[in-house]
1. With mean projected area of the Cα convex hull in nm², for residues 51-122 alone as the yardstick, tell me which of 1, 2 scores highest.
2. With distance in nm of label points 7 Å out along Cα→Cβ at positions 43 and 59 derived from the coordinates and found to be 1.6, which of 1, 2 does the value describe?
3. Figure out for me which of the structures 1, 2 the number 0.60 belongs to, where FRET efficiency 1/(1 + (r/R0)^6) of positions 91 and 107 (r between Cβ atoms, R0 = 25 Å, to 0.05) was derived from the coordinates.
4. Which of 1, 2 yields 34 for relative contact order in percent (Cα under 8 Å, 6 or more apart), as computed?
5. Distance in nm of label points 7 Å out along Cα→Cβ at positions 19 and 35 computed as 3.3: which structure among 1, 2?
6. Comparing distance in nm of label points 7 Å out along Cα→Cβ at positions 3 and 131 across 1, 2, which structure shows the greatest value?
7. Please state which of the structures 1, 2 yields 91 when volume of the Cα convex hull per residue in Å³ is computed from it.
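Read the figures in this text as sums done on the coordinates, not as results from a lab. Every value quoted in this text rests on a predicted model; they were computed, and no experiment measured them. Cβ atoms are built from the backbone, for glycine too; each structure is taken alone.
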Structure 1
Amino acid sequence: MKKIAILNGPNLNRLGKREPEIYGTATLKDLEKLVSAEARKLGVAVTFFQSNHEGALVDKIHALADRGTEGFIVNFGAYSHSSIALHDALKSVSPRPAIEVHISDIKKRESFRRHSMTAAACIGMISGKGFPGYIEALRQLAKL
């Protein structure tokens, strides 16, 4: 069974409370239930991890790759726009593919959010599709 990890970065633990006009009212647990249900249909195993700390995300990428994770869905939140360390962590576990997901459309947000440093280490980015963006990413990785 293919193993895919879903990593969420800072403030995504606040989904449902944080800026509902942008992110909606569903929680991170709701997202995990949605993705888990789709993973069962696709016959893939999923692992979830969320941290507000950049180094914890780097360490988790390395550990999951060493344990046989075959693909990553990443939403590094604000770190997407600034973290060379997370970019390098994804590159360090290549050829395992990663897809970056953003719940909101980063191209329609503040100027500092319009460029992702981490996207260059990914095979694709899905932005502005809400929680269904994670499902789209999961389906793409399941086909590889």
Structure 2
Amino acid sequence: MQSEIRKMGASKRIALVAHDNKKKELIEWAVYNKTALARHRLYGTGTTGTLIENALNQSVSKFLSGPLGGDQQVGARIAEGKIDVLIFFWDPMEAQPHDPDIKALLRLGVTWNIPIANNRATADFLLTSPLLYEEYETIIPDYSQYVKRLQK
């Protein structure tokens, strides 16, 4: 079976997520990159989405708070092909009560082959890539063998 191709437009749909101890860093990063982010459609979980919207004076489509299902909502949009990029500043030093949701979100990002940045340096590299500003065809790996195994 052939791999699926998903097309991303020149304007990307970017989800911005941050744990409590990383919200300030994500907001600072977003303000620094305000002009670049203005070219894209932004999404955010709970408080993070509201903070980014206020800091950038740019509309942000908001999901629930991460622990209340927001991470799962973002993951669902990734699976549906409605989120192109995930920027998730997560806190590796703090245990999270919704850790399984976080792992599921990251797994979906990898499964659907979207760009993911988990820290400021990676987000900087991603945001400065010319690919972020042009149409892009992402190849979705062929998972049919996994599906067949699960159906047995």
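1. Largest one: structure 2.
2. 2
3. Structure 1 accounts for this read-out.
4. Attributed to the structure labelled 2.
5. Computed on structure 2.
6. 1
7. Source structure: 1.
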